[in-house]
Structure I
Amino acid sequence: MTIQSACQILNDVFGYASFRGEQQAIVEHVVAGGDALVLMPTGGGKSLCYQIPALLRPGVGIVVSPLIALMQDQVDALCQLGVKAAFLNSGMAADTAREVQGRLLRGELDLLYVAPERLLMPGFLTLLEQIQGETGLALFAIDEAHCVSQWGHDFRPEYRALTILHERFPDVPRIALTATADTPTRGEIIERLALEQARQFISSFDRANIRYRVTQKNNIRNQLQEFIEVEHKDEAGIVYCLSRKKVDETAVWLKELGWDALPYHAGLDAATRRKNQSRFLCEEGVVMVATVAFGMGIDKPNVRFVAHLDLPKSMESYYQETGRAGRDGLPANAWLAYGLGDVVSMRQMIDSGEAPEERKRLERQKLDALLGYCESTACRHQTVLRYFGEAHPGDCGACDNCLEPVDTWDATQAVQMALSCVYRTGQRFGARRLSDVLIGKATERVATFNHHTLSTFGIGKELNAAQWSSVYRQLVASGLLESDIEAFGGLKLTEAARPILRGEQTIRLRRDADPTIQKAGRKAQRAGRTTHGNNKSREPFPGANDDPLWTALKAKRLALAREQGVPPYVIFHDSTLLEILNRRPATLDEMARVSGIGQAKLARYGGEFLGVLQGFVA
């Protein structure tokens with residue numbers, strides 16, 4: 001392969017002029033037969049990293065995908081591009097499955113998406129061996145590879161058996177991909193999938209187009225109503241709730257307010273879930289109110305906001321769920337409201353679960369990391385990236401803490417106490433035990449380790465246990481402390497803590513927000529005196545919503561999508577449609593230069609959209 005051929009496929013098939021980030025290096029590596037582990041944020045273009053090699057290498061590319069919705073979406077999009085793609089899953093009729101297998105045997109497919117359960121069936125593995133000997137296997141792509149982690153939020157036990165691919169097909173390259181994996185999960189992916197020799201490609205986790213915002217709950221319905229009214233009228237979004245009951249009640253309430261809101265949770269029958277999901281994907285401006293049962297495998301690129309009415313389980317969950325906004329690269333919002341009741345509920349869920357104590361300890365640690373993020377005064381993008389082991393160059397200028405700095409207090413002395421206590425107790429205990437020592441609480445476990453004899457015992461009585469817990473969470477979020485997984489979540493000092501312990505640096509921590517100030521801020525926002533809802537530079541379609549041509553282009557896209565029974569974004573992404581609006585191509589050659597329009601789409605839709613444009617020529 002030459003890189004020119006890869007670039008030609010990128011341009012001719014997918015309609016893009018150049019690769020982004022590490023895409024080109026990944027494509028070259030896999031085409032050459034190398035294994036790869038790819039960590040790339042949602043919207044970063046992971047799919048191209050295996051789709052292009054599958055088109056360049058001889059044979060069919062086999063893509064392991066965990067959800068039916070994801071398969072359907074990917075195959076629909078590829079067929080629009082003229083790529084020969086299909087999927088096999090348990091929900092297919094027997095005759096349809098036989099037809100797909102026939103195409104597979106005849107070498108008529110470029111890509112086949114398959115569920116791990118289907119792939120692991122002895123008969124299917126035998127079929128793959130037959131295909132390898134006849135038409136060839138281009139590669140194995142293992143999508144959503146974090147599903148292999150037993151400590152992860154999307155654990156799928158079938159993924160652990162996928163090492164059989166390496167055992168039975170050692171010469172077929174494998175590429176494992178995920179958008180959500182902290183350092184321990186990465187290690188587990190490598191170990192469980194036998195990818196020790198694979199080259200790792202780790203892109204930045206930063207989703208710069210997402211504006212993160214966290215607020216304390218204070219009449220949550222009013223807060224959500226104002227957020228959507230001010231910033232996302234008639235736009236698609238997802239509202240996450242912890243319970244099924246809250247999902248149903250919130251969806252009904254939003255419907256009564258005039259929004260096209262739909263519920264989604266595991267308690268609904270399968271037909272209702274399918275219908276609501278289809279409406280969300282295929283219609284404009286639908287708001288899905290859901291539990292975490294909804295989202296994985298949903299590739300709708302123009303979700304303009306994700307709102308959490310309750311705390312997610314962890315930073316990984318939060319990152320993955322908020323990452324469903326703005327996949328087209330245009331500005332989007334991630335809005336989270338939390339309160340003390342959320343913390344209590346989440347901890348009760350963890351404590352009452354049937355998981356072993358080691359798992360519960362890890363889940364409590366992950367929850368504390370998320371609370372630390374909520375309470376942090378630092379740039380939200382910095383805090384998210386730090387959790388995933390990545391540095392951020394500076395303040396983002398696009399989160400609540402950067403745009404509207406919060407009230408803080410000089411916590412230097414308290415932080416010195418907190419850090420000293422970590423050191424004096426041997427850097428092996430969690431925030432709860434450390435708080436007991438600081439406030440002088442003589443528990444049995446404190447006595448067991450003689451912590452009541454330490455110089456830090458009882459020196460922090462000015463703060464209560466809850467306040468000390470908040471201090472420790474913020475110190476973890478700011479990178480002064482880190483959790484030691486090998487020490488069962490005990491806290492240990494980082495190098496960044498040294499200047500504070502030496503008195504060479506001061507530190508300020510977040511003070512709990514005043515509800516009165518929050519209320520005044522929301523009133524000012526509604527009056528247009530703050531920038532959150534009125535910052536034109538953050539609008540995804542600046543000026544477009546008032547342009548009748550924009551409305552006409554969207555109407556044409558929707559009509560074409562309905563004719564074919566596919567979501568509108570499968571025809572063109574919003575970003576492509578916006579470029580058509582701004583560039584106003586007058587010929588097919590000019591249309592071909594619009595990003596996202598390959599040769600197949602140009603032949604299929606170019607004339608249709610030129611007709612719309614010609615209707616608006618002055």
Structure II
Amino acid sequence: MKRKMTILAALAVFCALFGLNAAFAAAIDDDLLTPAESSNYTRTSTSAEVVEFCNKFAAMSKGRIRVEDLGLSPMGKPMVMMVMGNPAPAGPAQVGRDKVVAFVQCNIHPGEVEGKEAMLIFAREVAQGQHDDLLKDVVILINPNMSPDGNDMFGENRIDSQPEPRLVGSRRTAQGFNLNRDFMKVEAPETLTTMKVMREWKPVLFIDSHTTDGSRMRHAVTYHWSYNANTDKDLADFNSKKFIPAAMGPGSMLDVKYHRTTRPYGNFFTLDDPWVDNPSAGLWSKTADEDLPRYVFNYVGLRKMVSVLLECYSWDPFKTRVETQYACIYGSLTELAKQKATVVDFVNDLTAREEGREKNGLNGEVVVLTTSRDVTELIDIDSYWHDLVPGTDWDGNPCMVWSADLSKPHTYKDMKHVATFTPVLSRELPAYYLIEDGCVEAVHALLIHDIEVHRLTKDVTLDAKTYRNFTRDVDPDFGFYEGHTRRLYLNGEWTQETETIPAGTYVVSTSQRHGKLAGVLLEPESNDGLASWNFFDNKISANKRLYPVKKSLADYGVIAGENLEKITLDSDQAVSSDGSSGCNIGVSSVALLALVPLTLFAAVKLRHNR
């Protein structure tokens with residue numbers, strides 16, 4: 001009896017520590033066990049099972065969970081999101097002013113299933129009333145299965161670096177997209193649903209769930225924040241130095257319950273071969289593409305969100321990885337509840353700064369277009385001793401390779417964590433971007449990104465800068481990529497003259513909530529902007545080296561409001577004007593996808609996991 005009482009007392013302390021009630025200790029009915037749990041963590045759930053369990057938990061939640069229909073995948077599978085509150089709000093307008101919104105996205109890469117399974121368990125607990133304290137402060141949006149088509153393409157897709165479960169989905173969709181490369185061009189229907197959630201719900205925290213396939217280590221999870229150099233530095237510092245360490249460091253569930261540790265995301269590498277797990281160079285990080293906003297965790301920093309990428313250690317047992325992912329997501333949500341006021345202040349201050357440019361002036365702001373990497377800090381990595389041993393290269397040829405000896409734990413001291421991105425090329429942020437009539441696809445993309453676009457109803461004369469006489473070369477790093485022939489527009493010249501801008505020109509003011517993001521998308525020299533993703537190809541030819549987007553650094557008042565007609569997205573995410581003509585001037589990206597041959601999307605095995 002005394003031992004039983006001691007166990008119950010200890011459990012009560014744990015529940016109190018993490019905001020759980022006594023139901024945590026109750027036995028779970030078999031029909032409420034998730035597929036991972038009921039199989040003793042030998043398999044992961046199908047897309048149909050995810051929807052089934054979301055609906056089941058919503059039905060028993062007494063209004064705490066609402067399942068929102070996000071549409072159908074390209075293969076006709078339901079895409080759903082769980083909205084959690086007490087009660088769950090019917091829509092964004094019903095979120096109280098005393099609450100903040102967090103968005104948890106799982107299974108963007110369906111071989112990395114831990115977040116999907118962890119959030120089904122979390123949903124069951126919410127339904128049972130175990131997290132009501134958390135719901136007092138946070139409305140939680142969970143997309144447990146962003147890629148339902150990829151989820152159900154079961155195979156031994158990760159068996160070489162993730163022994164269990166044996167069968168998992170494909171990191172590419174039915175249309176061949178890697179969804180975590182899609183957040184600038186926004187082509188995939190699955191990505192469009194995420195963007196719609198961001199536009200409508202305006203979350204302040206975004207959590208992206210992954211599993212690494214990188215270097216051998218003794219840390220249960222690595223993490224990442226928004227690296228893009230256009231993310232506000234104070235927000236990035238808060239994100240990386242305060243928020244994440246509190247959510248997953250000492251005193252967190254990951255630490256107290258599981259005694260597991262974290263490190264910033266990365267791998268051992270050398271400058272001459274970034275894909276080899278070689279710790280001898282003393283470097284820890286990834287290749288030079290990490291700050292690109294095509295990756296969702298970088299992108300959301302441009303939208304003023306706290307960004308948390310979670311990469312569970314793939315070699316851990318499946319159950320361990322699910323526990324780790326749960327603890328990190330739960331820790332992030334509870335930290336948001338604690339830091340609610342600070343996060344809201346960041347969002348409000350940054351939004352006011354962007355929306356206030358017309359009143360306060362440009363003040364010399366710039367858009368960072370390309371960067372170089374520098375050392376952020378020195379860190380210790382708990383790993384294993386590495387030796388050169390006989391092996392094979394990527395083509396199967398015999399060679400010596402670096403290999404970890406798992407019988408010899410070793411800590412590599414003072415590794416250079418290379419994760420600071422220093423501007424190489426920047427351009428001044430203008431008051432207006434002026435887009436030629438006919439660039440409908442680009443306008444559609446801007447609206448998807450929640451950027452306000454207007455159209456001139458009459459001619460306007462102003463000083464404008466034009467980019468001309470540039471080279472138009474295939475991107476040497478990402479040229480034939482994601483179904484695109486990506487081109488970079490470099491070595492041109494900017495000229496300025498007074499000219500008449502004709503009626504019908506699209507106008508994007510940078511005095512708006514996402515004014516800096518507009519710059520990243522529209523600047524011709526941006527290495528991840530709309531130009532590099534072919535949105536202006538119909539206006540740019542090899543013999544017409546003239547960029548179809550001008551910019552004006554004149555005062556905002558040079559274009560009168562009565563000369564502007566607002567362009568909007570309709571309910572089908574198509575583009576229309578709000579003027580009396582009501583003309584439809586574009587089509588949705590979903591419709592455009594039907595024209596893309598699937599043979600363009602060859603599956604490529606990538607070492608980096610995001």
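Which structure, out of I, II, was helix-only ellipticity at 222 nm (-39500 (n - 2.57) for each DSSP H run of 4 or more, over all residues; to 500) derived from, given a value of -13500?
Label of the originating structure: I.
Have a look at I, II and say which one yields -0.61, -0.94, -0.98, -1.09 for log10 I(q)/I(0) by the Debye sum over Cα atoms at q = 0.10, 0.15, 0.16, 0.18 Å⁻¹, for residues 107-266 alone, as calculated.
I
A value of 24.8, 89 was derived for Rg and Dmax of the Cα atoms in Å; which structure in I, II was it taken from? Before the final figure, lay out each step's value.
Values: I: 26.0, 85; II: 24.8, 89.
Answer by label: II.
Suppose you compute FRET efficiency 1/(1 + (r/R0)^6) of positions 131 and 315 (r between Cβ atoms, R0 = 41 Å, to 0.05) for every structure in I, II: which one lands on 0.85?
Working: I: 0.50; II: 0.85.
Computing FRET efficiency 1/(1 + (r/R0)^6) of positions 131 and 315 (r between Cβ atoms, R0 = 41 Å, to 0.05) on every structure in I, II gives 0.85 only for II.
Here mean projected area of the Cα convex hull in nm², for residues 235-322 alone was calculated and came to 7.2; which of the structures I, II was it taken from?
Comparing all candidates, it corresponds to II.
Can you rank I, II by FRET efficiency 1/(1 + (r/R0)^6) of positions 331 and 491 (r between Cβ atoms, R0 = 30 Å, to 0.05) and just name the one with the largest value?
Top value of FRET efficiency 1/(1 + (r/R0)^6) of positions 331 and 491 (r between Cβ atoms, R0 = 30 Å, to 0.05), among I, II, belongs to structure I.
In terms of distance in nm of label points 7 Å out along Cα→Cβ at positions 35 and 427, which of structures I, II is highest?
Greatest value across I, II: structure II.
Every number here is computed from the coordinates shown, using simple stated rules; none is lab data. Please read these numbers as outputs of a predicted model, since none were measured by experiment. Cβ atoms are built from the backbone, for glycine too; each structure is taken alone.
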